[in-house]
Structure 1
Amino acid sequence: MYAVEKKFEIEMKLRKEMTNIQELKAAANRSSSLAGDVCNVLGACEQRLQQLETAVLPLYGDTARLQHIHQNMERTVRSLDHVINYYMVSRELADLIQAGPHTATTESLNVYLEALDKLADAQGYFNKNNPQSVELENINQLYNTGVSKLENAFEELLSRNTRPLSPTTLMDMIALEEDSSVDSVSVSGSGSTSVSALESMRAAAAWLSAAGVPPASQLLAIRAPAARASLVAFKDYLRSRSMAASPLMRAKNLLHRSDSTQRRTSKLQKVIEKRANKIMMKASQTLEQSTGLAIGPRKSISEAYSEESSSEALDEWEAELAGNVAAAVCRLARHEQRHLLGLVPLPRLPPLLAAVLKDCFAILAADVERACVRSRRGAARCGWGAGGWAVLARLQRLAPELERALAPASPAPFAAVLQHCQHSCVRSLDEWLEAVRGDSAAGPVDGTVHQLAAAALAHVHALAAHMHTIGPALATEPSYARAASQLLGVQDRNAAMLAIYMRKVLAQLNFALRNKSEQYPDALKAIFLLNNTHYLLQGLQRSGLLDILMLAEPECETNYRDMIQEHKNAYLQSWNKLLAHTVLDEPLPAKLRDKDRQILKDKFASFNREWEECSRLQRGYAVPDAELREALKRDNKQALLPRYSAFYDAYAALPFSKNPDKYVKYTPLQIATQLDGYFDEAA
């Protein structure tokens, strides 16, 4: 039963598969028929496309040729228009060029510059393609006229916008860059240029530079005199203000006139007024400020302005003036640099900037030379010789700033001024030593401090203020370099250089003072040397210069104190002749003989004469230092009173004369009282 069912199932599947095969064969026949039909259609399309290509290709070639002909025609037309413009440019632009540029605005100037560019293009075309053309001559003439008018317009615009800087503007510029406390100073004074004018000048200058005719000559002809006039006016202004601010001029001129340039006073102006006000008095005050000692009575107002102090004040004023002129040149250099940037090509800027500032540097060199000459003259008379160093210090401070202001120009002119100033300053130091060596002024009759000692102390005190300038300058001198190399353990080389020079000054001074002391008798000689040595030591201590001097001479304080004690001992030995009259060659007997009485009379009489002579002389001696004066009085009492008191107590009461008052004139108390009066009158 199962086998029958299985067979039936197989037969059914076979029939089904046979049916599927017949259907597939029918589909394959239909597909083959369709494929044949499609192939026939495609073949017909290909044949028709071949026929279409054969017909269209010649048409494409004709179209391409027509397009190329059209492009050639367009290029020809444009070229003709371009060439025609070259022939027409002189007629079109003649009126515009002849009228000249309008520099009121940059836009109107650009119209003129564009016209010149068109003429330049036409020139290039004719020079290349038709140099013999008559039109080229017309274009050249019109172009040259346009360039000339542009140069004239630039020069006129530059002249109209270039004025010398006023002195107050220059001082305000200095204040802005040197005084950090100045925060409200306006520098919009004379010499400023409007933005539109500056843009017009730069546009015109750029075109001229591109055309090969940079406006260097116009800039030099206009800017150089303006810079020089600015500096000259600044100098005159400083001179007038300094003269008006000096006490002497105020006493002579009671009318205080108002100056139109004083409408705006900056802080720097006030500083200059204060400096000028102090210049005339500083020479007489320097010694007291550095030492604390008052030498002689105060001068009256008329005496304060003696020829010597006035000369020293003028020396200092010249130094101040040279320093201020250097600062003004620096500001002018920066001002000119900013003004010239954009007006000439950068490669032409250095020589132009140097040429514009040439006269300014010449003025600066002359002022620095004048200050250095006066400083050297002051040194030659052992006066105030630090003016040159003040100028040198100012120049060195300004050197980096001026180098930036002159960039890209070379700072060689300023460097030459600085080098010459340094050489003069170093030379002035040697001349000061030569002046000390050759000083022929006699010592004061009262043995007080010699003016040479006071001048030497004031000199080194003034130099100490410029130690950091003097040190590097002296380091270039072989003798100072060798001396400095022998100083071990010194950290501050500048202080060491100054110490070496101070040692030279004081050594030469000591030699000169000893020579001058030979004119005095022994007592006054000792007083003279004592006064000067003590004065120098006190001055060095009070001013702090002793610490500097000890770098080169470690034992200097000890040496000075030893010399002071030596001079004191020499002075006290002057009493030996007087004290010799208080000593008897042999003791007197209890009962005086005529011989013994005569000996006592001679001793007392000789003592009286010697004492009166010593008193007469020494009352004229001067010891200006109060402490030293009292110390000498104590030393005198210790040297005289014990021995005279012993002599007086032993022999004054003896009956050696019928008229004892004739011989016994002075008691020990009277001697002490008179000793207390020594040095007071002269002091």
Structure 2
Amino acid sequence: MARAQASKKVDVAALMKKADSLLDEMPPQLDRAIPILREVVAADPEHLLGLHSLSWALDPTRRMEPHRWERELKAEHWGIRDRVLKLTEDTRPGGGKLTTAQKARSLALSQWAEDVVRRKPTAAQLEQVEAALDEATSLRPLPDHARGRRGLEAWRALARGTPEQGYRQLLSRVEEFPRMRAHGVTDDDDPLNFQGLEGVFSDEGFLAWLRKQKPAARPKGKKGKDLDEGLLLAAGLDAKPFFGPGFEGNSRTGRVLALVALGADLEAKDSDKRGALHLAALVDDAALVTELLRLGLAPDGVDAKKSTPLHAAAEHGSVSCIAPLAKGGVPVDALDTSGRTALFDARRADVARALIDAGANPNAGKSWTPLHQHARFKERGPVIEVLLQAGADVTRKGGDGQTPVQEALEHKNAHLAQLMGAKASSGVAGALDVQPLLEALARQREALLKAWYFEDKDVDGVEQVLKGLALQGATSWDQLAAALQGEFPWTVMAVVTLVRDVLPAEEKTPRLSKLPRFVRGNLVVKGDVNLDGPLLVTGDLTVEGVLRNAGMEGLLAVGGSVRATGVDTDGEVIVGKDLEAQVVWGHGNDASLRVGGVVKADVVIADDHDVQAKVKAKHYYKNGEFDASDAALKKVFCSKAFAASELARDKLFNVLRKGGSALA
């Protein structure tokens, strides 16, 4: 029996060197280092430096994006932490130079302690936390320890004396530092850093005591402003820009109640005119929403764009807040300044369903409906299904006369148009049959994905264009060229390839009379060509003059080769085989020049332009190497190509248009 081929051994040392280099950059390149460190610990589960570095690299997400960390990284992160603690059980402080084990254990102990105080620790657990922090500090004093220490001291305060004495100490802390924030404070030992206090501010006894306190009169001057700012931060503003649910618990409720007791204005607004109810919805804190409504905060408040808290909840996927907001009196079909209800902002099916259950009208909106909005986004199929089940009207026209189906087709989302009941036109004279192309797409899927030009992970974009053409009842292949404007160059080239392989060449000699144009076969043009629209050619393109591809409106895709006197482009160009010209000048960074064969020219200039090709030229000026004012250019180009001592693109190509030579 043949032996199984041995798996390739991972060079852990090389990976660690690469990861260390990325982590040493300023700022550290965490997103690039983390996958490499995962490779290290997968290859060697006891690689202590790899484990420690990965834990350290994951920690910023835990502190800055707790909602994402909780959902995507928590299990992995705490698994690494616990592995470090197990591997370093016998580590002791001292010994001169700081060891990897001391560094790793110090951080892991600090993380463990902080995690415990964020919850509701028992007296025994607090003893363990104190011992862990003492050990962590003895191994390596770190600012990170301040978070756990802060929580420990707060819980100790509650345990000393009467509960009310402990509660007043917490309230005094808020009075001293009203602008504490859970996110966005750089230093762990900064008194404004709230991290570590989440658990104690979620304590039910503390919350119940705060509810009984009579709010103090709002202080005048800076103190009052600080309280108001603190209230907005506590309600959710300190999560900016990573709005979403934070760590578990009711710490935001505790902070808000404390600030209200000290005299903060419950009606305070931020610079976007968002109040506490909006902010609570942004961070999906249903408990805080309920508390704010209980406190008497008006449910009909709107921000600068007339968005309600329900708009905020829908936009940020805060499902748990939708029912309490609606029951609390927030109008479910209120319109913002764009005439949109909260349903327009529902990007997930569960959010849309929660709004419908709360009484939202699936057809409400000024001059358009939620279906019009969601038809524009290819991933909104599940949302559209919810809207259809609730009675959304697919025939209703918006202010521009478009139905949701037409909106979907305009945005090249044929699958959404079909979901809303659209079918290919039948019985229309001259309607195109795209089925052979779709069948060829299915057969050639793997080959297309491996093609030199293809950069996507699937061929969905190609399929959507072809199906959309059928649903629109197209009668000319030139309409396919129009449909491809704005698509990725690989999508365009894939369609050119399919048409070349499936459809016959045009019976008559192809001509270029207007754009958009899709030529099946070879195309020869006598004279100059200015492309201000899509031109697709399955065969070869010959231009007996200068070919100008004009900006974002221009698009050139040729399955074969291109030959021209000169090529002047700042639009998208993709050529299957060779590109031949005296001068090829690509300029502007909004598009690319992609050639499957070779660019053959006297001169090729990549003037802040993406050129993806093999180049064979007498003079090749690569990206970053071209300067139109370089005096050396006068030795290369003819004098008529210059203006005020600079090489001028328009003058250069005018020389070519008149049959002259560009070179000196």
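In this comparison of 1, 2, the computed figure -26500 for helix-only ellipticity at 222 nm (-39500 (n - 2.57) for each DSSP H run of 4 or more, over all residues; to 500) is attributed to 1.
Of structures 1, 2, which gives 123 when volume of the Cα convex hull per residue in Å³, for residues 59-194 alone is computed from the coordinates? The read-out was computed on structure 2. Tell me which structure, out of 1, 2, gives 9 once relative contact order in percent (Cα under 8 Å, 6 or more apart) is calculated. For relative contact order in percent (Cα under 8 Å, 6 or more apart), the value 9 is produced by structure 1. Largest in distance in nm of label points 7 Å out along Cα→Cβ at positions 123 and 435 among the labelled structures 1, 2 is structure 2.
Given 35.5 as the derived value for Kirkwood radius over Cα pairs in Å, which of the supplied structures 1, 2 does it correspond to? Walk me through the numbers on the way to the answer.
Numbers: 1: 35.5; 2: 30.2.
The read-out comes from structure 1.
A short reminder: the numbers here are calculations on the coordinates, not readings from a lab. These numbers were taken from a predicted model, which means no experiment stands behind them. Cβ atoms are built from the backbone, for glycine too; each structure is taken alone.
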